[in-house]
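Novice: Pasting the structures here.
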Structure P
């Protein structure tokens with residue numbers, strides 16, 4: 001199991017938004033993943049006690065990788081630091097049939113692990129732009145990832161799509177705050193919305209008519 005702190009700036013964008021050229025913002029190259037289809041299933045109790053306490057538990061799998069079990073992620077309560085959402089994040093690669101015991105050991109004692117079940121499914125096409133040393137094969141400070149997600153929300157087990165939206169995430173690693181700020185400013189100049197704190201999961205719950 002791996003763990004760390006996630007620092008990101010969330011921006012909204014409409015369906016016709018075009019990502020601007022970011023090559024001049026970094027000394028390294030900009031690596032483009034191309035479209036990556038993925039599916040994220042979020043787990044909670046009937047009363048949504050996990051999200052009410054600031055936690056998020058999901059299993060995400062790439063739809064274009066056969067045999068890949070996917071990754072479980074537990075996000076812990078976060079805070080806003082200026083435009084940034086800062087949260088703890090723990091990940092474990094495993095099949096999506098049941099949450100791993102290692103992650104369940106980190107949820108609040110008031111939440112019964114047996115009560116957890118899928119509550120929302122987010123199907124997304126993700127494009128990732130990596131700026132800085134990681135993209136050029138070097139290691140060290142100055143790495144920023146821009147994640148461009150086009151998302152569809154459904155209830156577990158299938159059914160109609162209840163919401164579609166697009167979101168940009170500017171995630172900084174190894175202290176690359178200055179580069180992240182310049183990237184976010186460029187995205188906003190190209191027409192992206194202001195920074196926001198609402199997670200995809202909370203947005204999906206609202207679309208499904210579930211009150212948090």
Structure Q
């Protein structure tokens with residue numbers, strides 16, 4: 001699996017995108033080199049992504065701090081499965097996110113989900129395996145592919161910040177829906193992972209917000 005491991009990979013992808021569409025040069029002139037956005041994989045990495053679902057960066061960080069306070073700095077599936085109702089309440093997790101974390105922990109315990117197996121899987125296979133777990137949707141699988149697996153051609157068409165950045169950067173009449181943006185992004189293969197990072201960085205220049213935790 002081709003990955004984005006360093007700034008050289010980002011620069012190669014930026015050059016490839018600009019060669020296909022000069023509008024990428026306008027984007028990169030504004031963003032500069034985007035963050036790599038690499039984070040820990042495995043259960044702790046996925047748990048942090050679950051926490052960030054439908055939350056601002058600041059809110060997600062605040063909830064994650066409470067999760068770490070209750071469950072430790074690198075929560076494990078065993079610790080989540082052993083958690084009491086009071087601990088779950090103190091963690092600040094919403095009920096749906098509590099259930100999602102517990103579902104992931106059970107899937108790992110049963111062997112229905114394996115992080116090791118995801119390492120060399122295609123994006124389609126990662127989606128199939130992850131979204132089979134209750135509470136894990138396409139956005140969560142996309143973010144895991146991008147941040148934890150560092151897949152070069154992963155993308156997140158359902159991310160609102162990416163959608164809004166694409167609307168402005170490419171002069172679209174309205175913010176594209178996920179299927180429309182996914183179709184549009186096919187032209188950016190096999191560098192969609194770089195395109196996603198650039199669009200998040202571009203969104204930050206528009207709003208002074210990160211869009212998603214780096």
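FYI, it's all coordinate maths here, none of it is from the lab. Just so we're clear, the structure is a prediction, and the values are computed from it rather than from any experiment. Cβ atoms are built from the backbone, for glycine too; each structure is taken alone.
Novice: Which of P, Q yields 50, 38, 34 for Cα extents along the principal axes in Å, as computed? Numbers along the way, then the final one.
Specialist: On the way: P: 50, 38, 34; Q: 54, 34, 30.
Only structure P yields this read-out.
Novice: Let me ask you something else. Name the one structure among P, Q that distance in nm of label points 7 Å out along Cα→Cβ at positions 73 and 129 of 2.0 was derived from.
Specialist: Working: P: 2.0; Q: 2.8.
Comparing all candidates, it corresponds to P.
Novice: Which one of P, Q has helix-only ellipticity at 222 nm (-39500 (n - 2.57) for each DSSP H run of 4 or more, over all residues; to 500), as calculated from the coordinates, equal to -3500?
Specialist: Numbers: P: -3500; Q: -17500.
So the calculation was done on P.
Novice: Further question on the same structure: Name the one structure among P, Q that mean count of other Cβ atoms within 10 Å over residues 121-128 of 15.2 was derived from. Intermediate results must be reported in sequence, preceding the final value.
Specialist: On the way: P: 18.5; Q: 15.2.
The read-out was computed on structure Q.
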